[in-house]
Structure I
Amino acid sequence: MRIKIILAVVLGVVLIGCGDSKYTKETKLKHLKDDAFQAFYGMPEYNSNNDFDKKVNELVEAVMQENNIPQELKQNFTNCIHYTLWSKSPEVTLDIPIRSCVGDYNNNILQSTIYFNPSFVMGNFNTFDGSNALVERRVKDIMNDSGSYKHIKTIYAVRGSENPQNVTITTEFSGKNAFGGVVKHRLQVKLDSNGKVLSAEDL
């Protein structure tokens, strides 16, 4: 019995150690998106000290060296990877965003375009019901009775070409008004890359 327990512990340690310690060109975007959710969901404000960003940054450094991309373009190249990550199918690999951003550098697009990094906001989407934790917090702050909040539907658009760049989130929800009646609301919120509310408008 004792031997079985020891073997189980050893096997568990081995299996835990077999997880992806870093991202490669073969890593599926689904894996990165799941990691962004694990790193950011429910975080009240962006903090760069997280495993997701560290692993992306390690990959970026390797790709930049391989393609002779200068260090002064590192932030923009990193943002390009993040931006492209969320616009592609989760079933494709990291090679797709990498080739796209390296291509932008080779064609002098990276040097003249400011890329938007939506990963923190996108990592705050609930993978089960589609709500966004950052927007949900905002909604509850302004509700008459936050305990009556019920999410109905949420849609979003990553708008890297707008000024200012943002993730525009439109959410439908219900809640009790001052008279105790349940009413539906539709709210559009624009968030910057750090999750700061740029605007909020009733629709």
Structure II
Amino acid sequence: MKEKIGLFGGSFNPIHTGHLLLAESARDQYELDRVLFIPTGNNPFKISLDDISREHRLNMVELAIKNNPYFEVMTHEIDQTGITYTIDTIEEIKKSFPNSDFYFITGADLMFEITLWKGAPELLKSVKFITTFRPGYSHEKLDTRIEELQEIYDASIYKLYTSEMDITSSEIRSRVKNGYSIRYLLPKAVEEYIYKEKLYLPNTKTESE
């Protein structure tokens, strides 16, 4: 039987409880053997990320997942110096895990953006997708979009039913900047790291979510 591996990419700037709930719910509902967290390097759709911020983002992911034996971090993208693309990352991962099935874990917003990505037709056929609902996207709208992608690209897309947590990394950065509490929005270890390293304070260079 092939190993079932979840792939969860993102800036994780910072990683928060919503990310962890999504990954754990996908693992549980679809019986994934492991979930690989893949912090982004230089995302073509977002502001460039500098080396210091990469190190902090990676450290926070490692702190957040250290107590879950099914969660691992993969540094392939964050180790790259140029622009990174998901299709290329997945091809590299497949070389490392040749006898596995892959499930790309994402929120509903990606279903409406993915056709803009490099190699979108190939990407939609190369892995299965697990998508959850997010605030601002109706169930009917998402269902229609999934049907379109399945019909046009023969994509395998599965819906994930879990609690909808309206938490964003940008909200957490804003709260830190303005002196508000971020307790319970992310793991305690990540909260402590943010304050220890003085991240997201005024005049501190940060990245877009």
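For the set I, II, ranking by Kirkwood radius over Cα pairs in Å, for residues 124-179 alone places II highest. A value of 17 for relative contact order in percent (Cα under 8 Å, 6 or more apart), calculated from one of I, II, originates in structure I. Upon calculation of distance in nm of label points 7 Å out along Cα→Cβ at positions 76 and 164 from the atomic coordinates, which of the structures I, II produces 3.2? Checking each candidate, the match is II.
The greatest value of mean count of other Cβ atoms within 10 Å over residues 60-67 among structures I, II is that of II.
For volume of the Cα convex hull per residue in Å³, which structure out of I, II has the highest calculated value? Sorting by volume of the Cα convex hull per residue in Å³ in descending order puts I first.
Coordinate-derived values only; no laboratory data. Since the structure is predicted, the reported quantities are computational estimates derived from the model, not experimental observations. Cβ atoms are built from the backbone, for glycine too; each structure is taken alone.
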